[in-house]
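Q: What follows is a group of structures, each given as structure tokens.
Laboratory data are not the source of any read-out in this text; all were calculated from the coordinates shown. Keep in mind that this is a model prediction, so the values were computed, not measured. Cβ atoms are built from the backbone, for glycine too; each structure is taken alone.
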Structure I
């Protein structure tokens, strides 16, 4: 079955859904708390980068939830195409988001490293989802 949705791709999509739910719900529905304490764990990645803007934070939350909705829908498709399209969206957003933060490093060394690592991984997930499945992986999936 050429172009089928593999377990590996579904797993990557699941990770993007988890990222979108964690970030999206927090930013969309609790924007002040998100501003003050994202990503949690005593770290501060948002409040060090400018004044509070409820509209912007709720929009960011909506963006993450929309990306997550696309990823979730792609998990249930037999074809790899929806997952690759979700990957394109995650990659474009992720690379641009990472690019901004690389140019605007704020906070402690832990904050900076955490920001770069997590945003880099998020962008890498998008790029990985763009890639076609290997023929061997598709053959193994078809045999199941």
Structure II
């Protein structure tokens, strides 16, 4: 098997993890254009949701839901995009992307060409995202 960046690196700034998956905040250009953008990354190297047992899928989607809830609470976006592509990195992970009607790509996906400049938006603190995520995970339990 060739190297996998999601097996070999955290994949971003670690906000939370358990024995099955981790939540990271995306940095770089994507994180600047879409503050609050997070990924939920399954620890084991599998490519698809169907590679997981039923309880594992439920756990992963519960974490994705908690991240969506936390991002909404902290960032107040107009919309949340959820995506599990894995075309370039075939390691199971979900993108949780806050979107605004005036963001650089709206209404197109963030991977499409930009149609306007990136608006100024405050980047949330790691502490705020983590606290909101912990509250959402607790209420889901």
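Q: If distance in nm of label points 7 Å out along Cα→Cβ at positions 61 and 93 is computed to be 2.2, which of I, II is the source?
A: Derived from the structure labelled II.
Q: Here is a follow-up. I have -10500 for helix-only ellipticity at 222 nm (-39500 (n - 2.57) for each DSSP H run of 4 or more, over all residues; to 500), calculated from one of the structures I, II. Which structure is it? Intermediate results must be reported in sequence, preceding the final value.
A: Values: I: -25000; II: -10500.
Checking each candidate, the match is II.
Q: With FRET efficiency 1/(1 + (r/R0)^6) of positions 53 and 117 (r between Cβ atoms, R0 = 41 Å, to 0.05) coming out at 0.35, pick the structure among I, II it was computed from.
A: II
Q: If FRET efficiency 1/(1 + (r/R0)^6) of positions 85 and 133 (r between Cβ atoms, R0 = 25 Å, to 0.05) computes to 0.95, which of I, II did it come from?
A: I
Q: Then there is this: Compare relative contact order in percent (Cα under 8 Å, 6 or more apart) across structures I, II and report the one with the greatest value.
A: I
Q: Sticking with this one: Tell me which structure, out of I, II, gives 1.1 once distance in nm of label points 7 Å out along Cα→Cβ at positions 45 and 125 is calculated.
A: I
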